[in-house]
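There are structures below to look over.
What follows draws every value from the coordinates through simple rules; no lab data is involved. Just so you know, these numbers come straight off a predicted model, no measurement behind them. Cβ atoms are built from the backbone, for glycine too; each structure is taken alone.
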Structure I
């Protein structure tokens with residue numbers, strides 16, 4: 001089971017895996033946890049009930065990656081998972097010595113930087129795409145003119161602005177990946193897929 005913050009995460013990850021030739025039938029189930037706090041709440045119960053299984057937890061680093069990782073580690077250590085003080089750059093993968101549950105954690109976008117799913121996806125936009133900087137400046141101008149999105153949603157506003165200018169405007173993240181508006185490779189995406197393989201033991205179809 002892969003625990004994620006919401007449906008945007010599920011569909012983006014699922015379609016990225018399909019683009020990278022992972023077998024749909026071999027993928028784990030996805031659990032919408034209703035936000036970052038929901039993913040954190042799920043850790044202890046899921047690990048305790050997951051004996052012999054593999055579990056992944058994907059959550060946004062937001063503005064404090066170290067604080068987010070500390071919140072994760074306090075819960076993992078409580079169920080017998082040894083964790084380093086700093087999350088590995090390639091994501092965390094370990095096992096509960098108490099329950100025998102395989103556990104993986106990934107902090108969006110890349111286990112190091114502040115940010116969220118939108119930052120991960122932004123790196124999948126083709127380098128030099130002229131619409132991206134235009135979307136950034138347009139979103140800033142809209143904010144000056146009274147756009148009501150909060151600063152915490154600025155990244156999302158930029159990405160949705162960019163998506164509004166594609167062949168089929170306003171498609172959700174997962175559909176946009178499937179339609180190839182986004183690419184399927186970036187340093188963070190490649191590391192994420194390597195982490196996914198380590199945690200769940202699945203590999204792309206040759």
Structure II
């Protein structure tokens with residue numbers, strides 16, 4: 001894909017999102033402005049992800065230039081009408097994994113595309129089903145530290161996810177944090193307009 005007409009800026013500190021962008025072969029740079037990832041009570045999963053993606057774009061509104069495309073993203077794990085973000089400690093990680101045991105949840109990623117004078121979002125929803133997770137398995141996984149930087153306290157790409165996720169519906173890359181085919185399609189559409 002030729003995006004020579006646009007400078008792509010990935011506004012995400014996520015190593016997984018950055019790796020996905022590298023794998024696309026697109027030329028891009030990373031610029032991260034930390035923002036509080038909070039949201040008003042009463043929002044559902046999609047609304048939460050879209051709200052945070054807009055928050056992540058706001059610091060760029062005043063400085064975005066013509067021919068720049070700033071991409072923001074946020075992933076939410078939505079389970080039993082509750083948002084499971086990144087756990088704040090090991091106790092919270094264990095509680096999340098216990099809640100996800102032997103059930104299905106949604107992984108929702110919103111992606112924002114900011115240009116000078118316009119902002120669009122796309123949202124992708126995947127469903128993930130875990131088998132029964134035993135206390136010792138949860139304990140061992142939490143001790144690795146891996147769950148602490150992931151929404152819902154797990155990575156599907158981790159050995160834990162590989163062993164315990166029994167079914168997925170929808171985009172696999174979305175579950176890791178970026179629905180790559182959908183994002184590439186959107187970048188292509190924007191590039192054609194420029």
Taking relative contact order in percent (Cα under 8 Å, 6 or more apart) as the quantity of interest, name the structure among I, II where it is greatest.
I
Kindly point out which one of I, II the value 1.2 was derived from, the read-out being distance in nm of label points 7 Å out along Cα→Cβ at positions 37 and 77.
II
Which of I, II yields -13500 for helix-only ellipticity at 222 nm (-39500 (n - 2.57) for each DSSP H run of 4 or more, over all residues; to 500), as computed?
I
Matching 2.8 (distance in nm of label points 7 Å out along Cα→Cβ at positions 45 and 93, computed) against labels I, II points to structure I
Mean count of other Cβ atoms within 10 Å over residues 101-108 was computed and gave 24.4; which structure, I, II, did it come from?
I
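Quick check on the output: 21.5 is mean count of other Cβ atoms within 10 Å over residues 117-124, derived from one of I, II. Which one produced it?
I
For distance in nm of label points 7 Å out along Cα→Cβ at positions 53 and 85, which of I, II scores largest?
I
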Rank structures I, II by mean count of other Cβ atoms within 10 Å over residues 13-20 and report only the one at the top, that is, the highest.
I
